[in-house]
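Every number here is computed from the coordinates shown, using simple stated rules; none is lab data. Computed from a predicted structure; not experimentally measured. Cβ atoms are built from the backbone, for glycine too; each structure is taken alone.
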Structure I
């Protein structure tokens with residue numbers, strides 16, 4: 001019996017024949033950066049994940065966890081890939097504590113399914129996360145990558161919302177961190193450590209999170225500007241005011257046009273809460289925008305309001321961007337940095353659209369054209385963008401790009417000060433290198 005056949009036989013013993021894929025044509029869909037797995041396995045419980053990882057650890061196999069695949073283009077090129085671990089069968093809502101606004105769900109359920117269930121229960125609540133690909137993204141994938149969207153400005157990220165989680169360690173041990181109450185941390189907060197660890201330290205199988213009541217009302221204010229400095233001035237005024245939008249996005253004209261809006265630069269505000277408060281904030285921000293020299297301002301409500309933020313959230317879909325970069329930096333430099341990036345991209349002849357979380361110091365750059373014949377220029381541009389972000393106490397990561405380009409760069413940007421700590425943690429928790437080898441920061 002060949003090595004692959006022995007592997008497939010062992011996997012079938014642990015999860016059943018129907019839950020293992022070995023057909024080469026079907027496996028192509030699960031390739032990661034050109035590497036095709038020997039098999040795809042779909043466990044139905046944390047206990048089955050435990051059995052699989054214990055076996056993988058004993059056989060020194062490389063395992064890559066996967067939900068619906070919305071984040072598989074991200075991360076470094078795997079050093080090795082034997083098995084893709086599909087989490088889609090582990091997809092139940094295990095507990096919904098309506099009075100206390102908490103929720104426990106398994107990793108394979110999509111965020112869209114969770115939000116639909118929450119909205120229709122009682123007076124309605126929601127999990128305040130709006131990452132890209134919400135319709136397809138699984139809760140486990142969102143937590144493992146700490147993915148977030150425009151409303152991070154008000155609601156923060158997954159790391160701030162989670163109360164606890166269950167995971168399976170690389171050796172097969174099932175571990176639980178945190179609990180159902182807000183004040184549950186004693187000692188080192190392993191829940192926060194697992195969030196954003198890219199499955200390098202364990203496979204998340206279930207999470208417990210805080211919820212919020214659905215807002216009574218919402219509206220969007222769009223302010224267009226001809227002058228980037230004036231647009232930036234408006235965002236800084238909001239930052240230093242008592243106003244509290246749920247999202248505040250600053251974008252260039254190309255991004256605005258793709259979203260169906262006008263303006264050389266556009267600032268978009270999402271306001272949510274009690275109806276009177278929403279109307280008051282819309283009016284106040286509108287007055288401030290006018291004083292800063294906005295060329296046009298308009299308000300979106302109802303379906304227009306909801307649809308606009310879905311387009312912003314999923315901008316990569318519409319833009320068909322082959323390369324997506326994410327830069328972080330000191331918040332006060334948002335407009336200046338956007339202007340520099342925009343000028344450098346134009347000088348390099350590389351078409352880009354820019355959308356920034358103006359209240360969080362995060363700027364996403366979408367390369368909106370085919371880069372096959374411009375790889376050297378794109379690599380040079382990434383280097384300049386990264387160096388400028390570092391000069392402003394930040395960094396830049398490549399969220400997605402063609403495999404050929406990824407092989408020539410470090411997608412995680414400049415080395416981080418905590419790399420040594422992460423290497424020690426990985427060495428302690430996964431000495432064999434079972435989970436996601438090579439995909440996380442520093443080649444972990």
Structure II
């Protein structure tokens with residue numbers, strides 16, 4: 001394959017050009033006049049196919065959302081059946097599937113302190129509603145979220161977001177405060193143990209809360225695993241420590257599980273591995289593997305009790321959309337039928353080993369991180385400290401060109417940011433497919449990245 005690959009058969013060329021002319025593409029990495037989107041014709045399992053039938057392994061599950069894989073017939077048929085029976089109903093009404101999904105989430109999946117669920121259209125909206133909940137419940141106006149985080153692209157969610165490229169283009173909403181991310185790779189202090197690091201970062205967080213007046217802080221938002229900013233794993237005990245600080249000052253804890261939820265880490269929600277029960281959990285993506293739009297907020301008993309006595313008058317036209325709800329029920333049924341959790345736990349050490357081998361072999365790989373089937377490869381000029389690779393040999397942006405080369409020359413689709421790519425394949429993947437992924441990554445890194453290290 002070449003870097004000037006043609007993805008579209010002649011009969012589809014007009015459709016492709018219409019898309020380029022009339023669509024404004026999200027997450028584009030170039031000005032629109034220069035942007036040439038990749039053309040996908042169809043997908044199946046862990047593979048996607050371009051307009052000429054070429055096969056690619058999707059090692060990021062698109063945007064870490066197609067957890068169950070593509071073309072799952074059970075989900076497709078559930079959506080088809082729902083369209084025929086009840087394609088839409090306003091979210092203030094009840095319908096059978098919404099009750100079924102809510103019960104499934106609360107009784108079989110969520111932490112034990114959860115009592116209700118609000119269904120939204122996606123992850124950004126889930127975080128927007130969580131902001132409403134914490135402010136209404138506490139009567140406070142300040143919200144903490146960490147640097148190197150991503151919570152969505154709507155105004156409130158982008159005010160939560162703690163990275164410059166995707167945070168709000170406008171001044172953030174007053175009261176949104178950032179705290180230091182407990183990410184050990186590249187941090188300017190070296191710790192003797194994870195426990196020492198945890199103590200340090202929790203002390204910094206508590207000090208900042210104290211200086212902002214705890215009585216004015218409504219909530220701390222945190223991704224249970226830092227997602228698109230590089231799958232950073234927190235030092236041991238950190239999430240529990242955040243929960244304890246929140247309890248100490250009457251602050252709510254909100255875990256953003258939009259990317260890490262629904263077995264991506266081996267647990268239904270990543271916070272469950274640490275025994276943490278947040279006050280709210282936001283979710284989307286893996287709840288139905290994006291066969292239709294859906295997100296939501298899991299609501300703890302104490303906040304649910306508040307709304308037993310107070311109306312919640314906000315909403316979106318597409319909240320609890322029946323097609324998304326039907327897809328979610330079917331997707332969760334498939335998680336159980338296929339025993340996806342067991343597959344993730346079986347393959348977790350395989351992924352860790354493969355990542356460790358890449359780091360040991362390649363001078364350009366500064367760090368690797370993973371939990372479950374949620375991994376990252378970070379490129380750096382040094383293994384001793386974080387010195388990220390920004391440019392390739394031609395002086396062009398390294399990561400965007402590397403991702404394009406992976407796709408065009410090695411048949412791998414992924415996503416990333418900074419100098420990090422994600423390795424987060426559909427959870428139905430098998431060991432042979434993981435072996436193939438890493439054989440291709442090994443060759444690509446040798447060819448395109450290692451030569452940048454002098």
Structure III
């Protein structure tokens with residue numbers, strides 16, 4: 001790919017950040033005939049489908065590896081390896097981190113001093129995984145302590161997995177959320193004894209209602225994963241060789257660990273526009289954008305041809321009364337990138353960016369859930385299929401179960417969580433979450449999973 005020294009002096013469209021969203025900006029720009037696109041990426045490779053890192057990349061057999069999951073294969077498109085960008089007139093500079101952006105001069109400067117001016121700017125800097133060093137935990141930077149965000153991170157983790165398997169010993173995953181659960185599955189499939197320590201009262205507590213989390217707990221324990229609920233990590237302990245040897249908990253006890261993975265959240269990479277664009281929350285949040293994904297200035301006015309996409313964008317979610325949200329998910333990265341590229345080409349697909357929140361996970365090779373919609377304040381969860389699912393989980397198997405989430409303020413369906421659904425049922429869950437029909441808790445409880453297809457057919 002292009003080296004920073006070989007960059008053109010000007011880009012009609014400058015994309016800062018070379019992650020998944022950047023690849024989809026390029027794809028849509030080519031589809032719309034938008035030229036002069038330059039992408040500045042920090043990693044040494046072009047854009048790839050990042051969700052693979054905590055899923056198939058960790059498989060002991062048949063694992064995902066580049067170039068197999070470069071964008072845009074995850075979105076049903078062509079695989080965009082480095083030659084694709086050259087052949088389609090897109091300049092993609094790898095290993096080219098941007099150190100500053102000056103919106104007044106419409107200029108970005110690559111680390112090392114090279115500057116490039118731009119007509120339009122798309123900020124696609126994503127988010128970075130929080131590490132144990134971020135809150136200042138002792139030993140958070142010891143060898144053998146990992147976070148997971150890039151191919152380089154995943155390769156370093158797998159190298160330590162191989163070392164651990166040779167020497168013996170177990171791993172500790174800190175965090176019982178989305179990433180922590182997926183990494184624990186991958187390590188377990190590798191044959192590594194795993195303990196997951198997390199402060200919440202149940203696994204996946206911020207994703208699913210507690211009664212659903214209990215089923216996943218039974219499944220993980222049946223797979224040999226040890227779960228420590230209500231456990232707070234206060235630091236990592238070194239061994240005689242200087243590598244991590246344990247995790248100290250809030251009660252003073254120490255978990256032995258030859259390998260530690262932190263799945264403790266992420267922070268948006270929005271600092272490049274500090275003082276020039278509005279940020280969400282107390283200054284550590286994403287870049288606030290309007291309904292067309294245009295960044296807002298400090299005064300709240302839209303900035304001219306300056307956009308944010310993917311994890312870094314804090315946008316108004318129309319289905320929730322335009323509350324400002326960030327969505328750290330591949331589907332939003334793809335769709336926001338496509339929207340902005342079309343808008344820059346003068347062909348916006350809709351007057352405003354509309355998005356249906358969506359999350360999914362796949363663990364242990366056969367456990368797969370989807371969640372569409374939202375869980376508004378005070379949401380009423382109506383679970384279904386719990387008894388057979390609990391019995392299956394105790395045997396290490398998955399079966400169909402889920403929950404409907406009702407908005408108490410409107411009496412409408414706000415979200416649907418579904419484990420082990422058929423493609424038709426997953427699509428019905430999506431359609432219902434998007435339509436938000438009026439729903440009655442007792443009706444949902446009586447219909448169970450059967451409500452999905454029946455209600456979707458009535459839309």
Checklist entry - If distance in nm of label points 7 Å out along Cα→Cβ at positions 17 and 177 comes out at 5.6 when worked out from the coordinates, which of I, II, III was used? => result II
Item to check | Of the structures I, II, III, the one that 1.40 was derived from, the read-out being Cα Rg over 2.2 N^0.38 Å, for residues 289-400 alone | outcome: III
Item to check | Given 20.1, 60 for Rg and Dmax of the Cα atoms in Å, for residues 73-296 alone, calculated: source structure among I, II, III | outcome: I
Checklist entry - One of I, II, III was used to calculate mean count of other Cβ atoms within 10 Å over residues 25-32, giving 23.8; which? => result III
Checklist outcome for this item: Across I, II, III, FRET efficiency 1/(1 + (r/R0)^6) of positions 329 and 369 (r between Cβ atoms, R0 = 25 Å, to 0.05) reaches its greatest value in structure III
Item to check | For 21 (relative contact order in percent (Cα under 8 Å, 6 or more apart), calculated) the corresponding structure among I, II, III | outcome: II
